[in-house]
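As structure tokens, here come the structures.
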Structure P
Amino acid sequence: MVQIFPLVTETSKIRAVLSILKQNDGAIELSRLADETEEHIDDLLPLVEACKVLGFATVEGSEIRITAQGRKVTFNNSLKLIKQKLVGIEPFASALEMLKNEKELSSEALFSGLKSSGIYLHGEKELNDALMKRMFLRLGVRSKLLYYDSERDIWSLGAADHKK
């Protein structure tokens with residue numbers, strides 16, 4: 001089964017977890033991290049998983065530890081480092097491959113294509129599409145890995161060639 005990036009709402013939350021880890025000599029118990037982030041443990045676990053998938057943290061038992069890569073993340077470079085990692089993580093890797101071939105795709109075409117490849121966040125189409133769009137906007141567009149033209153509902157690669 002393909003590992004899909006966990007549903008995480010903001011890159012700023014990833015930075016916050018890493019910042020807390022740095023302030024705590026690189027390791028903290030998950031229960032204490034939940035207290036410090038004021039997140040419920042159920043909401044914190046996907047965030048911790050995102051840090052793991054990005055290679056910024058490891059989890060041993062109930063303790064989360066920052067990695068050497070995680071120590072390099074700062075406010076100024078976080079989006080760049082996240083972007084570098086996302087290119088090899090689903091659903092971003094497959095979306096990038098589809099967009100390299102097609103240049104532009106509607107949300108319908110992109111999310112349907114991903115789902116037909118076995119890459120989806122939810123079995124129900126409308127919810128899957130909404131979750132994919134949210135993830136792509138909050139991580140892919142924010143990191144400039146993807147560009148989204150909301151007027152035309154079209155996705156393309158990166159933001160470098162696009163002007164608002």
Structure Q
Amino acid sequence: MRRIAIPIVLIVALSLIEASLLPPIFNSPIRPNLIVMVMAVWIAFRGTEGFVWSFLCGLLLDLLSSTPFGTITIGIMLGNLVAEALDQSPIVPDLVRVFVRTAIVTLSLHTSIIATMSVKNISINFSEAITGILLPTIALNFVSALLVYVIFRLVERFTTQQRRRVY
């Protein structure tokens with residue numbers, strides 16, 4: 001029961017923080033994507049179990065955001081699928097895996113949002129969206145992912161679950 005209850009509480013808390021608390025704190029479109037970072041670490045350490053939680057996180061964020069339903073879920077899941085396809089080397093350290101996955105999923109998520117805005121005929125300055133929002137968000141997510149990685153490593157040290165990859 002604890003194996004399911006703790007992730008659900010974590011997901012709901014992170015989704016609520018990301019959707020309601022971070023926008024007024026940062027007051028900018030450049031803010032950390034908590035769900036992306038936590039799911040990147042989760043998948044890097046736990047494998048396919050993280051995909052289920054990523055899907056649920058995307059759905060919850062879709063419910064809490066003003067974007068058309070499915071936009072965030074599609075962005076997160078496509079990014080995770082692409083990152084998983086690229087992440088097949090057994091010698092890459094976990095932290096590098098987390099950084100690569102964070103960058104790919106952030107790119108996919110923002111691309112999904114930009115594509116949805118384009119389909120809905122909302123005018124977008126693509127160069128500003130990429131250089132002014134996407135790239136700084138990826139950089140912020142890198143810094144934040146390092147903190148999430150350290151926290152996850154500490155939690156992992158005190159749990160008995162097996163790691164995803166054994167070298």
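Read the figures in this text as sums done on the coordinates, not as results from a lab. On a predicted model such as this, the values are computed, not experimentally measured, just so you know. Cβ atoms are built from the backbone, for glycine too; each structure is taken alone.
Source structure of the calculated read-out (helix-only ellipticity at 222 nm (-39500 (n - 2.57) for each DSSP H run of 4 or more, over all residues; to 500), -14000) within P, Q: P. Looking at distance in nm of label points 7 Å out along Cα→Cβ at positions 27 and 131 over structures P, Q, structure P comes out largest.
Upon calculation of mean count of other Cβ atoms within 10 Å over residues 35-42 from the atomic coordinates, which of the structures P, Q produces 27.1? Computed on structure Q.
Kindly point out which one of P, Q the value 11.9 was derived from, the read-out being Kirkwood radius over Cα pairs in Å, for residues 51-106 alone. Computing Kirkwood radius over Cα pairs in Å, for residues 51-106 alone on every structure in P, Q gives 11.9 only for Q. 0.55 is what came out when FRET efficiency 1/(1 + (r/R0)^6) of positions 43 and 147 (r between Cβ atoms, R0 = 30 Å, to 0.05) was calculated for one structure; which of P, Q is it? This value belongs to structure P. Structures P, Q were shown, and distance in nm of label points 7 Å out along Cα→Cβ at positions 11 and 83 at 0.7 was computed from P. Computing relative contact order in percent (Cα under 8 Å, 6 or more apart) gives 23 for which of P, Q? Here the read-out was taken from P. Comparing Rg/Rh (Cα atoms, Kirkwood Rh) across structures P, Q, the highest figure is found for P. Kindly point out which one of P, Q the value 1.9 was derived from, the read-out being distance in nm of label points 7 Å out along Cα→Cβ at positions 115 and 139. The read-out was computed on structure P.
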